[in-house]
Structure I
Amino acid sequence: MSVHQEEKTKLRSLFLAKREALSEVLVKDLSCKISQEAFKFILLQGFTKLAFYMAKGKEVSLSKAIGKSFIEGKGVYLPKTWLKERRLTFHRVYSFSDFVPGPFGLLEPNPKNEEADLGSLEVIFIPGLAFDVKGYRLGYGGGFYDRVLRETSALKVGVCYSFQLVECLPVEPHDVPVDLILTEDGTIQCQKP
């Protein structure tokens, strides 16, 4: 294991513990604030083809923004996890009843639903255990989102609680930064390296 990998493993444990210590009430409250910010941002930018994620554990939930996007008739896409291939594909969903159980205990879109070409998405909201001010992300270590970040030209928006935003994270050559970070304190433009 490289020094970067060891450091990332320690940081994952730290941020996961901090996030899991949040009360359900606080998670709901902060998620609501962040979801409202996300939806305001979508409307302000005029985006019509959006990629979200379903929250895992006490991750920030964007379900309110997803619901409002359905109502507004936006093209809403969510990731389907392909464990063997270690990749994600994004499929259209029209309502919360379009979801089916997937790996990691998460609801996912039916893979028979229309798949988005990554180049056609306008914005993609990305979860993480931590982000730094340059937009680099600490994920769970599976590499699923790394490939997506490399292959999409969509605006990449990291989503986290403000305590998950740090000055600097260990970076490896394959890491791709997000463009913006959304927290309960608002939207932060990343400082490009």
Structure II
Amino acid sequence: MQQIILASQSPRRKMLLEWAEIPFEIMVVPTAESFSMQMPVAEIPIHIAKQKITATVSKINETKGDAEKRLILAADTIVVLENEVLNKPTNKHEAITMLTKLAGKEHQVITGVVIYDPVAKTEHQFAETTSVRFHPLNTEQIIHYVDVYQPYDKAGAYAIQEWIGVVGIAGISGDFYNVMGLPISRVVQLLHTIKS
């Protein structure tokens, strides 16, 4: 497979692409990641992923003109609890509050994926949803996780592959890797479809 551009600084997305043996280069352009509160929650991660694509294409056009022919992959993951979007916490208090809300309940993790083909000038997009159910968690467990793992760069204030996922998650329905930040098997299928 030809090398692609990953428009993300997420170490988890990087790792999943490596596991899938997809060659890639990381190119991160800061974006606002803003969305309207009136937007249906299922559309939010695709909307943000499109912002990342737009910013990356603009940067490429500034530096390389239209000579870039590699596919560009962008993704965004949100956590939704009872129609409330839990973004990345900005401090310890927010992280503890989010995890307290999630404890003992089921929530949805939605990842929006956009792949831009600069040759055809087309966007391919999809959203993947996984349901995750937490065991009840006590305050001591939540504070321990936040203090040790500092999940401030993670939507919903947790990572399923860390301690809290091992001890706190009762079950999931859907793609496990989607909860890590990228539904990698579906991404691979789409990449092969675009290139075929």
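The value 18.5 for mean count of other Cβ atoms within 10 Å over residues 126-133 was derived from one model only; which of I, II is it? Intermediate values should be presented prior to the final figure.
On the way: I: 22.0; II: 18.5.
Working through the options, I get structure II.
Looking at structures I, II, which one was distance in nm of label points 7 Å out along Cα→Cβ at positions 62 and 134 calculated from, given that it came out as 3.9? Kindly include the intermediate steps, with their values, before the conclusion.
On the way: I: 2.4; II: 3.9.
It must be structure II, since only it matches.
Quick one: helix-only ellipticity at 222 nm (-39500 (n - 2.57) for each DSSP H run of 4 or more, over all residues; to 500) came out at -11500 when computed from one of I, II, so which one is it?
Details: I: -9500; II: -11500.
So the calculation was done on II.
Please state which of the structures I, II yields 15.7, 47 when Rg and Dmax of the Cα atoms in Å is computed from it. Intermediate values should be presented prior to the final figure.
On the way: I: 15.7, 47; II: 17.2, 55.
So the calculation was done on I.
Only the coordinates and a few stated rules stand behind these numbers; no lab work does. This one's a predicted model, so the numbers in the text were calculated from it and none came from an experiment. Cβ atoms are built from the backbone, for glycine too; each structure is taken alone.
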